[in-house]
Structure I
Amino acid sequence: MDLATRDFRKIGLWQTAFLGDAVLTLPFIQALKARYPEAELHFFVRAGLEGLFSAQRELTSVRGFAKRGSQKGLFAARDLGRELSLEAFDLWISPHASLRSAFLARSVGAPVRIGYHKPWYNWLAYTHLVDRRFDRLEEIERIFQLGGPLGIFADKATPAPLPRLDLPPEAMARADEIFAGLPQGPRLGIHPGSTWPTKCWPREHFAEIARRALAAGAVVLLFAGPGEEALAAHIEKEAGDSSGRLVNLANMLTIPALAACLGRLDACLTNDSGPMHLAWAQGVPLAACFGPTVRSLGFFPRGANSRVLETELDCRPCGLHGHKACPLGHHNCMKDISPERVWGVLKGMLGV
């Protein structure tokens with residue numbers, strides 16, 4: 001039977017990569033649910049991200065996979081796949097191209113399993129393979145390639161829908177609490193961290209933006225995750241705020257609450273990071289500094305509200321994700337993005 005005419009009742013979607021990758025899957029989730037409105041749709045994500053998608057209206061369940069913890073290794077993936085095989089999934093889709101993901105997909109045993117045609121071992125795991133077209137498409141449309149056998153399409157001529165991120169009530173309430181106590185003025189959010197150190201714009205540049213925003217009458221909300229408290233404290237100190245209009249929220253928010261706060265900003269400044277995608281998915285005016293990564297890799301925030309700031313260097317990109325340290329020792333890809341240039345973009349977004 002042609003898959004495009006076949007009905008599915010229980011669908012598993014496996015995306016256990018980083019936060020941003022999971023957010024970029026939202027347009028496909030929306031299209032998949034529209035195609036199969038009566039089907040159960042179960043989303044599998046990296047452990048710790050379950051709460052972010054817990055209120056997403058298309059999803060029947062969101063389940064975390066602790067691939068860096070208790071479920072590390074191929075045997076844990078196999079065991080989970082065997083457990084899931086008892087749930088009788090009839091369609092399994094994996095935008096995550098890893099050996100572990102392939103091993104699990106094979107163990108799930110759904111009669112229809114869709115994955116990318118590379119790496120080679122995917123041929124052993126999936127019943128239907130598609131070309132990711134990495135060099136020709138942006139990431140959202142790459143994910144939509146997996147919908148091709150099902151009659152779900154998006155490409156440059158027919159772009160994917162904009163994402164919609166549904167957040168849980170407790171996250172919205174936390175954002176209400178924070179924003180109710182803020183002084184008057186346009187609200188700029190700054191998130192200076194990243195999993196990859198070379199993706200981080202210099203902290204002194206972030207501090208300079210905070211100083212300029214405060215001088216222009218803006219309220220600055222400083223966001224940072226666990227382990228980034230010292231970075232946020234340094235920026236707060238160097239910003240030299242004496243007005244009470246800089247609010248340091250480092251390690252004070254869950255991921256859903258962070259998303260809820262980001263969604264209420266007038267403008268946001270980030271690196272190429274998960275929080276960048278959280279702001280973008282909610283249509284927040286966004287300036288993002290790209291160094292070791294480039295727009296052409298396809299993971300950038302697109303649309304009229306987003307600006308990617310980068311500098312042309314022969315050594316870019318130096319990888320798909322970045323590194324712990326610059327391979328050439330200079331990190332000019334980030335250092336050469338000046339605060340003046342970034343502030344020129346943010347000033348227009350804030351209307352100051």
Structure II
Amino acid sequence: MKKSFISASVATVLAAASFGALADSPKVYGRVDLSVTNTETGATLQGGTNGVTVGESGTYIENNFSHLGVKGSEKIADGVEMLYQMEFQVENTSSKGDTFKARNTYLGVKTNAGTVLVGRNDTVFKQAEGGIDAFGNTNADMDRMLTAQTRSADGFWYYSPKIADMLTLNATYLVDDNNSTDGSLYALSATLGDKKLKAQNYYAAVAYNKGISGVDAYRAVAQVKMGDFKLGGLFQNAESVANNDVDGNTYIISGVYNLNGVNLKAQYGYDDAGFGKYYKNIGGVAGADDISVTNYSVGADYRVAKSTLVYGHYTHFEGDFKAAGAKVDLEDDNVFTVGVRYDF
């Protein structure tokens with residue numbers, strides 16, 4: 001009995017020591033983000049939401065990209081550091097779909113010449129958005145209006161060191177044979193400032209996307225922080241690879257005001273390209289004449305603790321296009337959402 005007790009005690013101490021040794025690297029992290037949403041059409045809800053029929057109104061629980069991951073780094077030589085991350089979207093808050101879905105997962109190396117990653121990651125074109133999307137990862141995300149917000153696999157990523165503590169040059173290249181394409185798939189970007197608006201109170205980016213998600217596109221992004229107010233904007237032009245007659249522009253403007261810890265948010269978007277999720281889901285015709293889609297969103301969030309954010313928003317989508325010379329109105333969508341996000 002005494003030996004069993006001693007053995008159990010030693011095992012407990014060793015386990016605690018092992019956990020302590022691993023506490024800094026790798027780091028286990030995650031997020032649970034759930035919201036309750038009422039929608040008139042269901043066209044902009046998260047893809048894994050159970051029981052949604054587009055065109056019908058309803059109230060649903062949405063899982064806003066809850067995920068679980070592990071990441072870390074290790075110095076293997078002077079000036080050489082290995083990086084790794086494995087992250088999975090967790091869908092078992094709903095009764096529909098796979099429990100786990102792939103997110104950013106890669107192996108990389110960081111040197112004085114820059115950082116190279118291999119695996120799956122957001123393209124540098126997507127990353128160029130910085131923090132201008134005031135409603136990212138919700139049903140009011142700007143991907144409801146535009147395209148090429150892509151997480152791609154089987155590729156290489158390069159990020160230069162920060163030049164003059166301001167400028168970074170970045171690239172994504174997807175391996176041709178892995179992606180079964182007749183042409184190269186890549187994205188390029190240059191970013192200036194700090195997307196978190198901490199090291200600098202401004203951020204700007206230009207980016208180009210070649211073929212990824214079936215489009216050639218370019219975008220320009222800018223955001224500035226003035227006291228408690230953040231103002232941002234994005235312009236994007238996109239053209240279908242399959243049919244270069246299908247193209248158009250998208251404009252996004254966002255503003256966030258911190259009022260004693262409560263972030264008051266507003267965002268406006270206009271699109272005449274027709275690549276966004278709302279237009280496609282609600283019955284828009286690709287390449288139609290005179291496409292016009294408008295979105296505006298207002299909301300607020302408040303961090304009740306370092307780990308816990310509560311939020312709510314209202315977003316409105318409307319649009320139309322011409323078919324055979326006749327105007328066709330898309331069904332409006334009015335969406336109300338309240339939610340809680342917990343990070344660990």
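Say we calculate volume of the Cα convex hull per residue in Å³ for every structure; which of I, II gives the highest result? Biggest value here belongs to II.
Quick one: distance in nm of label points 7 Å out along Cα→Cβ at positions 41 and 241 came out at 3.8 when computed from one of I, II, so which one is it? Attributed to the structure labelled I. In this comparison of I, II, the computed figure 0.95 for FRET efficiency 1/(1 + (r/R0)^6) of positions 113 and 145 (r between Cβ atoms, R0 = 25 Å, to 0.05) is attributed to I. Of structures I, II, which gives 15.1, 43 when Rg and Dmax of the Cα atoms in Å, for residues 209-328 alone is computed from the coordinates? Value 15.1, 43 for Rg and Dmax of the Cα atoms in Å, for residues 209-328 alone corresponds to I out of I, II. Can you say which of I, II returns -2500 when helix-only ellipticity at 222 nm (-39500 (n - 2.57) for each DSSP H run of 4 or more, over all residues; to 500) is computed? Clearly, the read-out refers to II.
None of the figures in this text is laboratory data; all of them are computed from the coordinates on show. These numbers were taken from a predicted model, which means no experiment stands behind them. Cβ atoms are built from the backbone, for glycine too; each structure is taken alone.
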